Structure P
Amino acid sequence: MPALIPEDYLGDVHERLTLYKRVSMARDEDALRDLQVEMIDRFGLLPVQAQSLFAVAHIKLLADQLGIRKLDVDRAGGRIHFRAKPNVEPMTIIKLMQSQPKVYALDGQDKLRFRQELPEPAQRIEFVQKLLGRLSGR
């Protein structure tokens, strides 16, 4: 899915690159939110592609906090690859698998697989955000 700052939203290449760097360097949700507000103030409402950019950046922040080293998602589901010592309670994963055994399963020692039809990019983002929220105990 396109997760970018479109040229017709912000024509200056240098400014776009600077904003990409600021998005990637944001250390928490507040910093991301402040940057979104700044961009809206300066350039107008965010186009869908820029909204996707911020959603992906938010997912990366959550994943990093949880000790996730890689997250693969496609139309049929995906896989979460955890670091050696993730910041997720093992019981949370067990309860998740027990509550929806057709959706969630372990795939080796460090991967959680999920099967879920997610044909649209927006559905994938929403699903992953909710899943990461559940893994964090939110």
Structure Q
Amino acid sequence: MTSSDPSSPSKPGAARRGKLLVIDDDALVRVSLGHILSLDHEVTLCDSGQSALKLFAEGARFDAILCDINMPGMDGPQLFEAMETAAPDQLERTIFLTGGAYTARAQAFLARVSNEQMEKPFEFEALRAVLARVMG
């Protein structure tokens, strides 16, 4: 469902239509977010930090990035550190999603960065507000 003007949001109060990247190893979370967000945005889904890095290396850029903190292989903090070289222009666009149960290292990372953070489960309206702030 898209409006006739792709630059306008389909619902009152929605952020401008943008390109979003969702990075989450949990297929249910990833696909659900992709489905909901695709009503207002162009959404790309990744199941790992490694696959997101590949997109950045290919030149892909996004208006906002929703990144899970805990993922096998390359977690959110490791991806963020790799983005410092691979896609530094995307760092401030990253929103971290947490499930509440994360390591002391992840807690320290989240305390250190100024990026938006959302704890799962979250309300869609709260996510829309965060996206509006990140996307300007």
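Derivation of every value follows stated rules applied to the coordinates shown; laboratory data play no part. In this text the structure is predicted, and so the values were computed from the model without any measurement.
Just a few scattered comments:
- Origin of the value 4.5, where mean projected area of the Cα convex hull in nm², for residues 19-98 alone was derived from one of P, Q: Q
- With Cα Rg over 2.2 N^0.38 Å computed over the structures P, Q, the top value is the one for P, the highest of the group.
- For helix-only ellipticity at 222 nm (-39500 (n - 2.57) for each DSSP H run of 4 or more, over all residues; to 500) computed as -11500, the structure of P, Q it came from: Q
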